[in-house]
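Taken together, the values in this text are just the output of simple stated rules run on the coordinates, not laboratory data. All values reported here derive from a predicted model rather than from experimental measurement. Cβ atoms are built from the backbone, for glycine too; each structure is taken alone.
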Structure P
Amino acid sequence: MMIADQILVKKMNQKVLLNEIVSNSPISRARLSEITGLNKSTVSSQVNTLIEKKLIFEIGQGQSSGGRKPVMLVFNKNAGYSIGIDIGVDSINGILTDLKGNIVVDQSHQLEKPSFDRNKDVLFSMIKELSNQIPDSPYGLIGIGICVPGLVSTEQKVIFTPNFDWNYQIDLKADIEKEFQVPVFIENEANAGAYGEKVFGAAKNYENLIYVSVGTGIGIGIVINHDIYRGVNGFAGEMGHLTIDYNGLKCSCGNKGCWELYASEKALLHTFQQNNRINTSQELIHLANQNDPDVLMALQNFGFYLGIGLTSILNTFNPQAVIIRNDIVEALPMVMNSIRNSISSRSNDQFSNTQELFLSSLGKNAPALGTSSIVIEHFLEMFTS
């Protein structure tokens, strides 16, 4: 028992030190001792272990406040590489990142039909192409993270995709692990986007946040106390199917009057597509910039309905921040103004003013970066557990 306890303590110390080096490098051994409270011999021993594992390395001497100049330690962000894939309704986005989340390569492939059976080869081909571009490194490809626009169980099985034809008999995690021989993690798209913003983006300084992905549908990613909140079965955040009109339109989920039927990008474009006037978000953005009155009115309503659902979310979770991810909202400030007006008209001023509402800083790469960060965390955890 004594030996087991000592091994556990060493692992815990190693994890603390690695986290500090990742966050604060370049940093000296002496400074690590000050920050962590660990004695210098423990720091030196565990640092040497991390150097042997090629997770950190030494660089030239830093500045001294007196006495011998310290040797500085740096996290080896190029020790391995992660792949993050975002399978959307209309496209697949893939990125290759180093261990700090810096994008080395990114790819995007448009999908003709929202069907996984039709696009499985596209997914596997993209993973292979990204893998082939990994630079020489001690650990190479450390894992693959994939997110999908639908329900993902705690066992990482895709259960339901309302806007995507999915073969639920496929065990995507097992199939990809068999093909590429690395750990694979499957996540909900909005959860992944929320985590991407939390780790690498606009929400670094927030413990509790809501990420709103507005596309063909509406997905909600929830972060509570720095961690993704998934619920008992992994299905938390399906608030695109919050009812805002109890006698409203029929939704593909089986409900009526769902929020995403009024406030998704698909809903915004639907009216214009019926008369073949506008087919894409970029065309709509262009006409908005030309002050087209019909488009401006539609955008006003778009923001209005987004604000209705967001008010319920704010009242339910009372988060520090809400992050919105959508090309149209990001391109046209008038939509965000409409959202704010809709929320403020339904909320107590003191309540609504305490919560930040802003746009995604990572844009379309947020979900892929989120899955990549999950892979990286798992990889680093293996060395300290």
Structure Q
Amino acid sequence: MNQPSIVRTNAAELYDAYVMKNYAKAPLTLVRGEGVWAWDDTGKKYLDFASGIAVNALGHCHPVWVEAIRRQAGELIHCSNLYRNPNYGELARRLVQQAGPGRVYLCNSGTEANEAMIKLSRLHGIRKSGEEGKCYKVLVAKNAFHGRTYGGMSATPQEKIQKGFRPLVPGFAAGEINNVQSFADLIDDQTAAIMIETVQGEGGVTMCTDEFLWGLRRLCDQHNLLLMLDEVQCGFGRTGAFYAFQHSGVRADVIGMAKGIANGYPMGAIWCGEKHAELFTPGSHGTTFGGSPLACAAALAVFEVLEREDLIRKVAANGAAWKAQLEQLAVEFPRQVAGVTGRGYMLGLRLHGEPAPYLPLLREGGLLCPVAGLNTIRLLPPLIATSEHLTLATDIIRGALRKKETA
């Protein structure tokens, strides 16, 4: 591996002077990445298990992905959706192959995908009731996170997300995750859909059980509701299946996705099953940038590498072994570690206290990762991470726990 060329800048001063304060102050400046590794502006090397918050599925600067971007940038970058581009059609075909018969809409982000799903639910409500504004309610789960646009934020029943922005978009009610009855109790004549993260990422890496997903499927069939699954963070192989809900065998009506879909190039998408795919008609929804030739080339390169390197199967196998390693930490440090949640390369180390104090210790050891919920360290390695990388991460975490215990 070539040594990185470190660019020393005054990024911290520039951020302090010119960047809005909607993010907490960053602890370091990253200047380069290669594979599972990232370097800061002092030359320190980190195992990057934040992956841009589950975005860098292929890690940093994968050569197949980089070449696809370079090639497409020299041919056609953007043309809008006034015209066809071959990459859009091919990517839609590949997504339909994974999800089943239906149609695809491409956008730019996860929250845009969720906004599109919410709009579809409104159209379904009109079809169901025969009247606009009569059937529009969407049921979501407590501790969910569906984005920060007004629709996505209104569907996110967390005070820290909604505070300061009321009045919100009406029509959302929240049940308890993995409690089918709590959702059944909320259904009335105004209900059009249920929208659920198959694995709650921001909410603490909390998985929907198979029984819960099947229970929601039955409710949707019984009451003519759309089952809309938010796979923005947990899709594209992260849990060891292309979509996380595929572990259960349940069928979705609509799927939202983003993050790992294009390995860092902004992209989101929804898939809609055939029965509901005609709800969007010309003029009912759109995007200027979504599905550009360059974005689609990035996503198609992700598909190529997933298949060529057999990454999803490796994530399933390596992730199971890694979870067992992390569970051993609960045995070694019972006063600090409560357990491990998640699946594949989307795991959460549940703590008995707040996770934030551990992050400096992990960075000191050379590991980058975010937190989730109130008590969880979230681990999101690139899908190219090997068992050796996972073991190294476990060792760094063990070292941080040991330091905290003796502090």
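Assign the value -13500, calculated as helix-only ellipticity at 222 nm (-39500 (n - 2.57) for each DSSP H run of 4 or more, over all residues; to 500), to the correct structure from P, Q. Structure of origin is P. Tell me which structure, out of P, Q, gives 21 once relative contact order in percent (Cα under 8 Å, 6 or more apart) is calculated. Attributed to the structure labelled Q. Here distance in nm of label points 7 Å out along Cα→Cβ at positions 117 and 149 was derived from just one of the structures P, Q, and that gives 1.3; the source is Q.
Which of the displayed structures (P, Q) returns the greatest value of distance in nm of label points 7 Å out along Cα→Cβ at positions 93 and 301 on calculation? The partial results should precede the final answer.
Values: P: 2.8; Q: 2.1.
Going through P, Q one by one, distance in nm of label points 7 Å out along Cα→Cβ at positions 93 and 301 is largest in P.
Structures P, Q were compared on mean projected area of the Cα convex hull in nm², and the highest value belongs to P.
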